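Listed below are the structures to be examined.
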Structure 1
Amino acid sequence: MKIISGSSNTQLAQEIASYLDIKLADVELKKFKDGEISVKIGENIREVDLFIVQGTSNPANDHLMELLLLIDAAFRASAKRITAVIPYFGYARQDRKVEPRVPISAKVVANILQATNVKRILTMELHSDQIQGFFDIPVDNLMATPIVIDYLNSLNIENGVIVSPDTGGVVRARFIAKRLKASLAIIDKRRPEANVCEVMNVIGEVKGRNCILVDDMIDTGGSISEAAHALRESGARDIYCVSTHAVLSGDAPAKLKNAGFKEIVVTNTIPIPASKQMENMTVLSIAPLFGEAIRRIHNGESVSSLFI
């Protein structure tokens, strides 16, 4: 077994390798002046069970192209099996046609990946589970909840309630609430009519409670920040923000700061530059989850217990 890393999240790849007590295999990555990407695997990988760690976060297109070239290089170097380890799967939110004459981009990415002879996908918290069905190869979709739940337990938050910022995240919120033995609340967002501001209705008892907003990702920070304001208007005490993927596009850090969260908890599926980190931000490492999944896949063991 060997692990190589693309340029998207080298720190996470190093942590995964450390968990497995191995060194990252040598790889040379270049970008020419015209924007073309060049990759070269610097050691023998013939008949090796190879895992390529490369997320497709910003800039998603460069990272995706780099991953495709790494897979093809490994295939042509006669790797025994190639597994793409994608901590953050870009284009996952474009998983269906929402209007005429638009692509299903997540399906396009799945098709392209399979065309490079990758044999397995290992990822974390796809925006929608249906994306697994876009592939004709095995897809292991890990969940960050075991690490998140352990951390939340360590905070000893009293009188807590888990809150889903929208109806789409209820399953995730309910699962965490059950494990923490906490109650559940939901924010129902509705727009009464065109060109009228969205109304947020809080379903559940949050007055005087410590609220933990949970979501799969924070992109612009708008929705989660508005949810925090709605909770505060409903009488909530401290409000925590928990998310797996910290995309943090544009002025997301400013919105999160203005939302007044007690603490913002994210994972390192996407590297967070120093300019976007905040004093009240805690970054949890999901390297142990990926490392254990890789070990089990390599040894032919079950990984289902890691999906909880």
Structure 2
Amino acid sequence: MVPQGGKSPAGVLYVVATPIGNLEDITYRAISVLKSVDIVAAEDTRHTARLFSRYDITVSLISCHEHNEAERAQELVGKLKSGQSAALVSDAGTPSVSDPGYRVIIAAIEEGIRVVPVPGASAPIAALSVSGLPSDKFCFAGFLPKKKGRQEKILNRLAGSEETLIFYESPRRLAPLLKTLLHYLGDRQAMIAREITKRHEEFIRGSIAELISEIDQRQSVKGEITVLVSGKAPSSESGDEIPPELAQEIETALSDRHISPSRLAADLAAKYRIPKNRVYRVILDFQKKTI
């Protein structure tokens, strides 16, 4: 904690979480730290200025975003090494968690500077807490890469996870994301969290297919989006069970030497809405039995 009524310890970098919507969600400690440091590095100084105005914070602001973070990191480390204290904030939530800040934190750690977290509101945790999905284990995947190849690699890996999966996405790409998740993960239970803590906050629950139908009926979707998907159901004692008709189709298809196991797995995964890596394992098991 920052000593009451005094300056923060010299040479400390505070990583401060800020509200994700409702400005009342900031903590007393965050306000105390932001008022006591020598400088605050913000993702967008205009955005942070509104927060400062609300809580009468007058500390000097500098920008630190994805385009100047490397340069700012060195500047901030210089100030910290000279004995000044600094706070790092993003537009909403926690810096470096799908937001700028990672390079600054790494640079400070490499110079032996003390880095202190000041926790607060978190969109993934807030959404998970009201999702109705298992919350004992979860995986925050953030934004999926835009390139199909990298998407496929990540989703094939996540398809076998029993943890609840959490994604970020922009409103205009929400429908394509849901259809991609349906293709790779199957029709699992899910939730869309929109505009968490804001005036138009909304939570849409149902299967992925039901969410696709709901979003397709809307003229537009606006706001910050978090998508949660239930993890893979625990495997039964008998191992991976598949529909009998799928097993028959695999056996028939394998007689055609012109189709690769990978291509066959992709085609059947899409047809039966079963994760591709699960189908691929079954195909390999069939191949071993016929050798």
Structure 3
Amino acid sequence: MTIQSTEKTGSTRHTSEVSSASAPALTAREWDQRFPGVLDGLGILGGGANVIMQLALPGVGYGVLESRVESGQIFRHPIKRTRTTLTYIAVAMIGTAEEKARYRRAVNGAHAQVYSTETSPVKYHALDPSLQLWVAACLYWGIADMQRYLHGEMTQEDAEQLYQLAKPLGTTLQVREDMWPADLAAFQRYWQDGLSALHLDEPVRQYLLDIADLKFLPRPLSWLLGPLNRFITTGFLPVEIRDVMGLPWSDRKQSRFERVIGLLAGINNLLPRVIRQLPYLLMIRDVRRRLRRGKPLV
């Protein structure tokens, strides 16, 4: 009942406010009507792969590895770090213009503290729009990829619409609208160019392998769940990133991966929408609660 009430409130505000991006804002229900499953919590399974894709860009990788923001350290605050990422996606996809603006200011405060020093292997600043564009591109790619696993290939028209509607994944932060590739074909060129430019120094690579192995969890859980998570994570990675990570793969593993994801997708698609979308509905509800009470968003 509470979740339904939250959605109603969000829908009302969407009709009265202008999104921070040119794409029209959609409620969680409207997203599911147009692109069934696009905000399903099952997509979290690809979260580890998405982190690896993002951090494989050296400026992003060293920015996270050397970050001075204590609360953003996944190995010390795994729950808070995960909540922040899920909340950003929820705000970008189903938040109002005001919520996007407020969350942008909160994230900017953290990102302002993340910049390279004289001893850093590469120069970076977390407020750099070009780095944020790569992160947003990875988020979009992960959403579209999971959509294919859940419901098969989209038509060209639907794929283009989803891409245009995903623009706030970047513009909710510093990415200017004219930086977001104009259409899906332009995005594919940007994406392939980005993949070819990726490089992982050993410190970043080992950090990402530790994430894939869930070493930020208590040891019994990482021992039990780490191998499965590494397998799932590797399956969701583009082949180019598997190669730079040094993660072996085979046709047999790919077949096994597709069977596992297909089974989970079949179960997921039988669930009511509110259950499928629960993680993101809870995140947007939490943002609105924090805004009402004046609590920090990040």
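Hey, Cα extents along the principal axes in Å derived from one of 1, 2, 3 reads 76, 42, 34; which structure?
Working: 1: 61, 45, 36; 2: 76, 42, 34; 3: 49, 47, 43.
Answer by label: 2.
Suppose helix-only ellipticity at 222 nm (-39500 (n - 2.57) for each DSSP H run of 4 or more, over all residues; to 500) works out to -12000; of 1, 2, 3, which structure was it derived from? Please list the in-between numbers first.
Numbers: 1: -9500; 2: -12000; 3: -20500.
Working through the options, I get structure 2.
Comparing distance in nm of label points 7 Å out along Cα→Cβ at positions 53 and 189 across 1, 2, 3, which structure shows the greatest value?
Working: 1: 3.3; 2: 4.4; 3: 2.1.
Sorting by distance in nm of label points 7 Å out along Cα→Cβ at positions 53 and 189 in descending order puts 2 first.
Every number here is computed from the coordinates shown, using simple stated rules; none is lab data. Nothing here was measured: the structure is a model prediction, and the numbers come from that model. Cβ atoms are built from the backbone, for glycine too; each structure is taken alone.
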